Structure P
Amino acid sequence: MSTAAGTSNALSDPFLHPALFYRDDQEYLDGTVPFVREGLAAGEPVAVAVPEDRLRLIRDGLGADARNVRLLDMREAGRNPGRIIPGVLRAFADTVPAGRRARIIGEPIWAGRSTAEYPACVQHEALINAAFRGRAATVLCPYDAVRLPARVLEDAHITHPAVVPAGSRSARPSAAYAPDAAVARYNEPLPLVADTMTYPFVADTLPEARHAATDEGRRLGLTGLTLEDLTLAVAELTTNSVVHGGGSGVLRIWGEGGHVLCEVRDRGRMTDPLAGRRPATRDQRGGRGLLMVNLLADLVRVHTGDEGTTIRCWFSR
């Protein structure tokens, strides 16, 4: 696929973000392997972050060229969509020397993503455009046009400035492109859940909230590093509520299926959609709390509005 076909969202913007629709393995290979080889031939650093079965397909298709590509299993590296921009895409692109283009294949949405994960996936795809604006990079996002629901394919047209139709080798502009609208649409309320451990907190009770979270997480089946991750996430979220969310909040923890969920609600309003999705700079002071939570949790969902902000996190048990 020619990179020239990956139409930019603005003529002056060097960032390219096409969606690639495929119906079978051959169309997948036809859209991805030439894309990788064009980058290697141009001296561009290339990364591929896709589900493990797709990763094997690309690795086999590349043959010896695979050793020159950074290969990541997106089911692991990107199981939390909020982690993909800072922990996968920018983690790779930020290592590319100035003046060189980064080339990445990222497949964050696959058949089997849960209904809880999907809104975070769409917001992630929309926010890539803001996170990479003005950067010399191409991020190609494959979509399974057979196994994914029609709504997912429609959303891909909204979150990508260009699309490569199934069976095609060239991209065309997406008439539906509206990433800000996608972020707003999937800013979905997170209804209250019954039968939770509930702990209202203020600045003076932050240590007690953290200890209560640890005890409840342990009771619900978390152990070892995962229990420590829950404790750290709760500490960061409750502290953020005190500092930025009106000085108080409510912590809730409960079990649901194979996960323990923690949630913090406060009266603050999050105005930056990329909060928690930017890599921390070396000299950055503060502002790392939500980023850390995204890197620790299996899933993070955020809802913010005039009444306040809710951040809900999933930890596998």
Structure Q
Amino acid sequence: MSTWLSSPLFLRRTILVAAGALAPFATGVAASLPEVRLGVLAFGTVQWVASVIRSHDLDRAHGFLLVTEPVANNDSAKVALLGGGVDLIVSDWLFVGIERERGLPLSFAPFSSAAGAIVLGRNSPVRGLKDLAHRRLGVAGGPYDKSWMIVRATAKRESGIDLAQAADIVYAAPPLLSAKLAQGGLDAVLTYWNFVAALEVAGFRPLVTVSACSEALGLPAHPPLGGYVFSKAWAEKNLHLIGGFLAASAAAEDLLSRSDQTWEAIRPLMHAEDDRLFARLKAGFRASMVHPSPNEETAAANQLFAILHTLGGNAATGGLDRLPSDVFWSAPS
């Protein structure tokens, strides 16, 4: 089951259609099913997947009940996971590697390859990354966010400047950055893909995508950035739960890849009253459902880790000089 998320979509469909035959049985015993607790951000796209899982009884079909627990931000999500308040969160593989080095074995299973972009303020004269020097640049995700490090590395390679030093950087949550850009308080923002879509619909112009920067650095256009993070000990003790959850997530992605009706059902969660925004979000999410093979994911993560370390040293990699080899989840055979 651990390989389903990285299988071709058509193969996953065949497997998951067969698995759907378990749904009537699972519904009949729902009261006795164990819970899987997933921490979700109010503005995170994983809540879309969670909604599809529950509304289509994909959790029951795979032997568990999905419970979503709201978290205020990425740091709160990590605290909830490490404190045992939730079983899974969406984070990144570097967090997993850092915690492993500290003696807490976590595991990472890729969820989305969606990447954001730098979006400019209205009537901006900026035409390239070098033009962001001495301007106010908002960055979502913090100083060591992977997308930010990719953009910094690209600017350094192309123009010899480190935007962390050359620009006036403001780190904040995506909703606040969007508001500040609209108010003219920032010249540009590097933000998540769903907020990029909303800004584009509102008339703002993207400068460069993180995907384009990745390719400029020799990385895949869609490197593994975000994924499900969970305790390895919990997963090994509950193989049926982690396997069932990953299978249910894959089944939800399958529905979202081919069913427009499924998108209509989750539209209220997307805050997409505008039809153009709704269409962009749907297309963007579908494009993000790229799951390379485990070997490709590991290779891309190690490439990106090397870039992070070269650019920011151990400070950029949480004190690590290499990425531990067993960060990506693989179920025991």
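Laboratory data are not the source of any read-out in this text; all were calculated from the coordinates shown. Quick caveat: nothing in here was measured; it's all calculated off a predicted structure. Cβ atoms are built from the backbone, for glycine too; each structure is taken alone.
Compute mean projected area of the Cα convex hull in nm², for residues 73-112 alone for each of P, Q and report the one that scores greatest.
Ranking P, Q on mean projected area of the Cα convex hull in nm², for residues 73-112 alone, first place is P.
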From the coordinates of one of P, Q, relative contact order in percent (Cα under 8 Å, 6 or more apart) came out at 19; that one is structure P
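Given a value of 1.00 for FRET efficiency 1/(1 + (r/R0)^6) of positions 153 and 217 (r between Cβ atoms, R0 = 35 Å, to 0.05), point me to the structure among P, Q it was derived from. Could you put the intermediate results ahead of the total?
Numbers: P: 0.40; Q: 1.00.
Structure of origin is Q.
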Quick one: helix-only ellipticity at 222 nm (-39500 (n - 2.57) for each DSSP H run of 4 or more, over all residues; to 500) came out at -15000 when computed from one of P, Q, so which one is it? Q
